[in-house]
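Each in C-alpha cells, the structures are laid out below.
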Structure P
Amino acid sequence: MSESVDLLFGKGQLKVQLPDEAQVTLIEKPPMPICSNPDAAVRTALNAPIGCEPLHELASGAATACIAICDITRPVPNHLFLRPIIEALVNAGIALESITVVVATGLHRPNEGSELAELIGDPWVLSHVKCENHFANNDEDHVDLGVTPTRATPIRIDRRFAEADIRIVTGLVEPHFMAGYSGGRKVIAPGLAHADVIRTFHNHDFMANPDATNCNLDKNPLHEEQLEIVRALGGALAINTVIDDQRQLSMVNFGEIVASHQAAVDFVQEFCRVAVPESFSVVLTSSAGYPLDKTFYQTVKGICGGIGICSHGGDLFIASECSEGLGSEHYVAAQRALFERGPSGFLESIANKPLADIDAWQTQKQSTALAQATISLFSKLTEAAAELTGVTCCRTLRDFEIELAAAIRASSDQRVAVIPEGPYVIPFVE
C-alpha cells in the first residue's frame, strides 16, 4: 500500500500519495515546549525584560508610544500581547489616544477591514487605540536619519515610530531566507522603512551574498544593515515570540530589541535547524500553509528552505495554495521578465542596479534555486498566473503525485525528503 504524507496547505493540510518504493525521510522540528498559560507567559516576559528595565518603568514620564506589528503574512499571536503592552503603557501614564499600532508592511499591501481585525486579533485593541498601516512610498511619512556607516544604505523610517517616546516592535522569530531570522530589527527595516531603504538592501549584491541566507546572522549583510539602522534610530524595545507547528506559543520574551531578539534566535535555532547526513535527489516541501502560502511570492521561501538539501540537478516539489495569486504587480513584472529572459538573462538584467526593482529580489532568489534543481508546484493559481511562475506547474494533485512518483523512481535510491512545515524548518547537510 502506498504511503502518504501531510503537508501544510492553505488553512488545512494536503495529503500527498507517494509510490510504494519511496524511501521517506520526514524532516520536522523536534518537539517544542509549549507555554501552558500563554497569558501568564506574556506577563512574565514584560516583567522580566532582557537588557533593559521593565516596560512600566521605561514608559514612566513618556508621552507617546508606537507599537509595530508584522503584516498578515506572518502568523504572529498578536491577540496574546497587544492589550497587555497597551495596558502597561497606560498604567505608566501614556494616554490611549497617544498610542499607535502600525502594521509594518514594508512594501507589501496594507491590511485593512476584516483583515486588519484578524491581524490584530483583539477587538479591544481596535476600539481603543489607532491601528494604521505603514506606506513605504509616502515620502512625507518618513524621518531621514542619514545613511548607514558601512554600506551607505539610506535610513528613512516611519515618522510615527521614529518620533515616538516609546518604540516597541513585535513579531515572530523564525528562519528567513535573506535576513537569517525574522522579527526584531527586521520589523523596523524593511517593515517600517521607506521604499528606497528597502530597495537598497535588497539589491542584487545583497541578495547574491552567500551569507544572506536562512538561519545565518554572522556576516549577513542585511542583518548588519538592520542593526546599524536600529542604532541610528536610537534603539527600540521588542516582544519576540516563537510558535510550534500547531501555532501554539512556545516562547515569548521582551526587552531591548537586539538582545531580546538574539535570545529568541538562540532558542528557536535549536528546533528549526535540522541536520541530515546527505543531500536528496528529490525533496517534497510546502510553503507552511496559511498565511504564508497566500501568494507565489511568499512560496519562494519554501523553495529556498528546501533547496539546500536538494542535489544539483535534482527535483524539488512544493505545494502552496497561492489563494491570492502571484503577488504584487511589481512581482508579476519581475516574473514576466524571468519568463521572457530565463534565469541567467534575468540575473544579468538586474546585476548593476543600486536600487532593486520592487519585489525582484524574490525572483532573484528563485532564479538561483532554478540553477540547482527542477522545481514543480501544485497550487490553485490560474493557468495564466502559473505560466509566469518559471517552474513546472501541475494543474491537479494527481498530476503532482504522478510527477513526484516519476522523479522518485528515476532517482538512484528512491529516497525523498519531506518537509511538511516548509520554510519554518531548515534542513542542512551535516
Structure Q
Amino acid sequence: SFTYGGGEPVDLPEKKKSDICTIMYTSGTTGDPKGVMISNESLLINLAGADSVVQSIGEAFDQDDVYLSYLPLAHVFDRMFEEVFISHGSRIGFWRGDVKLLVDDIAALRPTVFCAVPRVLDRIYSGLTTKISAGGILKKTLFNLGYKMKLDSMKKGIKHEKASPFFDKLVFSKVKERLGGKIRIIVSGGAPLAVAVEEFLRVVTCAHVVQGYGLTETCAGSFAAIPNEFSMAGTVGPPVPHIDVRLESVSEMGYDALASIPRGEVCVKGSVLFSGYYKREDLTQEVLTDGWFHTGDVGEWQPNGALKIIDRKKNIFKLSQGEYVAVENLENIYGVLPEIDSIWVYGNSFESFLIAVINPNQQALENWAGQNGVTGSLAELCENAKTKEHFIAELAKAAKEKKLKGFEFVRAVHLDAVPFDMERDLITPTYKKKRPQMLKYYQGAIDALYKSSK
C-alpha cells in the first residue's frame, strides 16, 4: 500500500550543492568513456540556464509541453532536457527505437519540443526536399516562391511567425503537420549543423530552430544561438548566462586568440562545470587549469558575439610533408554533398595525401548509375571503378568551391554500402565517429588504397 508507513515519516537526508548528483559517461570517440561527476549545483544551474535561454526568445516551458525523447538516455543532451521538462511537470514521450520511423513517431506524439543531432535533422531535411521535388511543377514552384519570400523576410530580422503568414498557412503548415503540428522549438546539438539545413528548417517548420553547444563536462548546453537572429545561422550562438568563456591560441594549428578574428580552443569556467572524472584525477588535471575546462574544440568569435565551432583540436594530424590537416572540418565540407550520407577522412604522418571511406546515398548513386550506364547492385556499384572516379571528382569539385588547399583534397576513396553503425562499434549512439575503431575496422581497405594510389 502507498499509505504504509504514513504514520512514521522519515526525514530526507540533507544534501549539499556540492554533492554528486549523477555520473554521466562521455561518448568514447577518442578512447574509453570517462565517468563525469555532476553535482547538484551544476544540474540546477543548467536547468535555470535552459529556462533563461527560452525566455530570451519570448517562450517558456510549462506543463503543456510534450518532449520527444529519442536520444540515448545515458547521454547528457537528453538527460538534461528530460530534467528540464520533469521540473516543469511536462510530458515526455519515448520513440520506438527505429530511426527510419522517427518522423512517424513525431507525427503520432505531436511534441512541442524536439531535440536532435544533425544526422537526424539531415535525414528529415533530405526526406522533405525529396518529397517536395516529387510533388509536381506547380507545387514545387509554389514552395520555392514561398520559401524565398519567407527566407528574405527572416534575413531582414522579421520573426519567423510574422515573416510570411500567407505561405505558412498555404505551404509550410503541411510540413509542420508532418511533424505533428505542434512543434515550437527544435534544438540541435552534438555536432555542427549544416547552414543549408538550419536555414531550411527555420523557414519550413514554423518553429524556433536553436543550435547549441556543450559537453558532458559542462553539463550539456553552454552556448545557444538566438533563433530570430538570422545572422547566427551556422553558429552555436553566444554563451549562456551562467558561464565564462575564453579562447586560447593553438599555435600548432595556426589559431590566434588575439587576432582581428579571434580563433582558438574554447575554454569554459563556472559553477556548471563537472566535479571531475570518476576515479581519474590524472585525466581531470589534464583538462582543468585554474578552473578553466579545455574543451578540445576550436572556436571563432563572430562580430555579433556568437561562437562558431570550426575545428577539433584532437582531430588533427600531420601529413608526411609536414602539413597539418583538420579532418573534422573537411568532413563537414565534404559531408553535405547529396551523393554522400556519411564520410570518414583519413591520413597519417607516413603518407602525403588523404583518403576517405564513404557511405554513399543510395538514391543519388542509383540515379547517377542509371544516367551513366553503370549497372549492378548497390554493393557492386560501390566496387565499380567508374563510381569511385565519380566520387573523387565530386569531392574535388567541392574542395575547389571551398578553396581548400591541395593537400586537403581526397585522392582515393573506399565506398561502403553498409552505413557506419553501432553494431560494428564505428559510431556512438549520437552518430559521432569512433575514429580509433574505424581505423581498426577499415585498415585493410586503407592499406589497399594507399598501395594502389602510389
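What follows is calculated from the coordinates using simple rules that are stated; it is not laboratory data. Predicted, not measured: the structure shown is a model, and the values here were computed from it. Cβ atoms are built from the backbone, for glycine too; each structure is taken alone.
Supply the structure label, taken from P, Q, corresponding to FRET efficiency 1/(1 + (r/R0)^6) of positions 267 and 371 (r between Cβ atoms, R0 = 41 Å, to 0.05) with the calculated value 0.75.
P
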Value 37, 24, 19 of semi-axes √(5λ) of the Cα gyration tensor in Å was derived from the coordinates of, among P, Q, structure P
When P, Q are compared on distance in nm of label points 7 Å out along Cα→Cβ at positions 107 and 419, the highest value belongs to P
When relative contact order in percent (Cα under 8 Å, 6 or more apart) is calculated for structures P, Q, the one with the largest value is P
Calculated from one of P, Q, Rg and Dmax of the Cα atoms in Å, for residues 275-338 alone reads 15.8, 45, and the structure in question is Q
With Rg and Dmax of the Cα atoms in Å, for residues 19-250 alone computed for every candidate in P, Q, 18.1, 62 is reproduced by structure Q
For mean projected area of the Cα convex hull in nm², for residues 11-130 alone, structure among P, Q ranking highest is P
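Comparing distance in nm of label points 7 Å out along Cα→Cβ at positions 27 and 83 across P, Q, which is largest?
Answer by largest value of distance in nm of label points 7 Å out along Cα→Cβ at positions 27 and 83: P.
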